[in-house]
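Chemist: Got some structures for you, see below.
Laboratory data are not the source of any read-out in this text; all were calculated from the coordinates shown. From a predicted model like this one, the values you see are computed outputs, not experimental measurements. Cβ atoms are built from the backbone, for glycine too; each structure is taken alone.
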Structure I
Amino acid sequence: MRSLRTAPPLPLVFLLMTAGAFGAEWSVKYNQQEICALKGSTVFMNATFTHPEGLTVTETFWVIHPVEGVEPTDLSIDPDYSGRVKFLTDDQKHFSLKLSDVMKKDEHQFCFRIITNVEKERWWGKPGVHLRVTELRVEAPEEVTEGETADLTCKTTCSLTDPTFIWYKNGRPLTTKTIKNNQLHLQKVSSEDAGSYSCAVGGSQHLHSTAHRLRVRYPPKRVSVSISPSGEIVEGSSVTLTCSSDGNPPVKIYTWFKGSTSVGEGKTYSIPSISSEDSGEYTCQSRNDHGERRSTAVYLTVTYPPKTISVSFSPSG
């Protein structure tokens, strides 16, 4: 007979009974008829049993999908389960199955098998416990426009028992967002909300869902102008102004202004041979499908040698 190890009793709600040849009754009480477990997690199936007086239990073990007239295989010696299952029993006739590293192929009906010292007095508690296996999946829009709301939902294919959902952005827990049940609510989305989102449940934080990348559409931001070469600008030299900005979708239209007058298009604006007349205030306007924004002004100061020398005379007295 297997060694007795303690397993904590749980509330028992499912009862199977039959009369035995010894005049008493067999009974098996499972605490749950169906269990939903996360792929990769560890699950416990718990129950208690009684048997007719006068019998001695010689062996107890768990099986899957028992068939009448066919002696089932002990899960502890089944190649698919060996090393992943552990049987726990105690003197109070509580018994448990601990199944580690749950896999999708573990979706079976698990039953308890009891062997006694009387050949015809054997019992299995059918239908047993139905194990269902799920993974977490994030359901959310692929893209959202800045200023709109967005809801991300952590989905399962079966109902976990009292789960507490935890959300992650780029691998870090989110603590400042609104989380209700299995849903993450983003109010007035901003460009900073773009990123990779995943979810998990309390107690199994290592079992994240597959990451979902949320893209945010927004107008140009952080528009700036750089000057090359930097430093003193001498008349006759070549100068290039470059416009930089951030936007989604990327900025495709750039317009250059000297003061309020449009002077060019494109990401760069070049002056091959600059003159003193080119001195002035320059700005770049960036535009995408969601709006436009103008940079702060940069001022070009062109140095040049003296021009138009004139001499005047005044009559002497």
Structure II
Amino acid sequence: MMELVQLPGSDLKVSPICIGTWQFNAGVSNNTWDAQTEELSKKIVDKALDVGINFFDTAEAYPRSEGVLGKCLQGRRENAVLATKFGFRGGQLCDPYTVEEIDAAITGSLQNLQTNYIDIYQIHWPTMISDYTATVEELKRQVAKGRIRYYSVSNFGPKNLTQFFEVGGKPLSNQVCYNLLWRSPEHEVIPLCKKKEVSVFAYSPLQQGLLSGKYMTSESLPEGRRRGKLFSKESTSMSRHGQEGCEKEVFETLQKLQEICQKENVTLTTASLSWLLQQENVPVTIVGARSPEQVEENIKLVKLSQEVLKQMDDATADVKAKLGKSLDPWATPDRPQ
């Protein structure tokens, strides 16, 4: 069973492994995930609760995800901590939200999740804010009404975070892409979050399967997962970032990490998740699962020695240097960097 941790600045006690539910798509595939039935999603939620995972993350931008998760938790809402987000309606870019639209989005999420409160309500991207002051005031109003317990942000860089703080915002957390292959938050975001006492929730901790050890060549990775900036713009027709990527460094790094893991007798999955949760100011990592067995695999955390942590840092240094400070692995001309 997983031991719960208390999130700083809150009374929430959560499992350090949070189940990400983007793949809870009610049998309709998308560019990233194949179709997954509601029955399988429920088995994943059942297994998560059985092994002590009580934290689930979703978003209105993940088509059908909130509704599926709500069904899966029927009759046991009190056993779960729920986080969701507003922005990107139906998975599509949209205009920034007015306060009225934030209120409506919360109403929709409450209905989908079949609950009368949301534990953590997040702004999915800073581009979803039309007015920082008005947005913060509205989120505080929603807390006062009891519809959300805490508000947070997601994918916020240092400039956006500073602007949020300047108008009186105090997010509980900042959810960002962070893993051994995507360490750019270490440059500015994580130090700023630590200074402001904002927890970092690390999503995509296995870089969509690359850090599972299953894919050791570019060609073996599903095309939809090659559209990010780790891969060249020629890697897939789905790519929109227009950059050269760092495929050579990525697969050289994966080989180095595999060698470290073999010496330590741990899987790459276990080492990757354990490394993240031993980083400063990272109490939670958000992991997707395609089966109950993957849920069980993802809770096999270990305490890595300082020597091993340094070896893993060194092994991934080339990729970190190549990516620089870029925070969005899927950045396009119409997405924030």
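Chemist: Quick one: volume of the Cα convex hull per residue in Å³ came out at 216 when computed from one of I, II, so which one is it? Walk me through the numbers on the way to the answer.
Modeler: Working: I: 216; II: 122.
It was calculated from structure I.
Chemist: Where is volume of the Cα convex hull per residue in Å³, for residues 149-244 alone largest, in which of I, II? List each step's numbers first, then the result.
Modeler: Numbers: I: 151; II: 126.
If we compare volume of the Cα convex hull per residue in Å³, for residues 149-244 alone over I, II, the biggest value is for I.
Chemist: Could you figure out which one of I, II the value 18 for relative contact order in percent (Cα under 8 Å, 6 or more apart) was computed from? Show your work: numbers first, answer last.
Modeler: Values: I: 12; II: 18.
Going through each structure in turn, the value belongs to II.
Chemist: Using the calculated result 17.5 for mean count of other Cβ atoms within 10 Å over residues 157-164, pick out the matching structure from I, II.
Modeler: Numbers: I: 12.9; II: 17.5.
Attributed to the structure labelled II.
Chemist: 0 is what came out when helix-only ellipticity at 222 nm (-39500 (n - 2.57) for each DSSP H run of 4 or more, over all residues; to 500) was calculated for one structure; which of I, II is it?
Modeler: I
Chemist: Matching task: 21, 16, 10 is the computed value of semi-axes √(5λ) of the Cα gyration tensor in Å, for residues 109-180 alone. Pick the structure from I, II. Display every interim value, and only then the final one.
Modeler: Working: I: 48, 12, 9; II: 21, 16, 10.
Source structure for this number: II.
Chemist: Could you tell me which structure in I, II was used to calculate distance in nm of label points 7 Å out along Cα→Cβ at positions 69 and 141 as 2.5? Please list the in-between numbers first.
Modeler: Numbers: I: 6.1; II: 2.5.
It must be structure II, since only it matches.
Chemist: Here distance in nm of label points 7 Å out along Cα→Cβ at positions 253 and 293 has been calculated and equals 1.8, so which of I, II was it run on? Mind dumping the intermediate values first?
Modeler: Numbers: I: 1.8; II: 2.9.
Only one of I, II returns 1.8 for distance in nm of label points 7 Å out along Cα→Cβ at positions 253 and 293, namely I.
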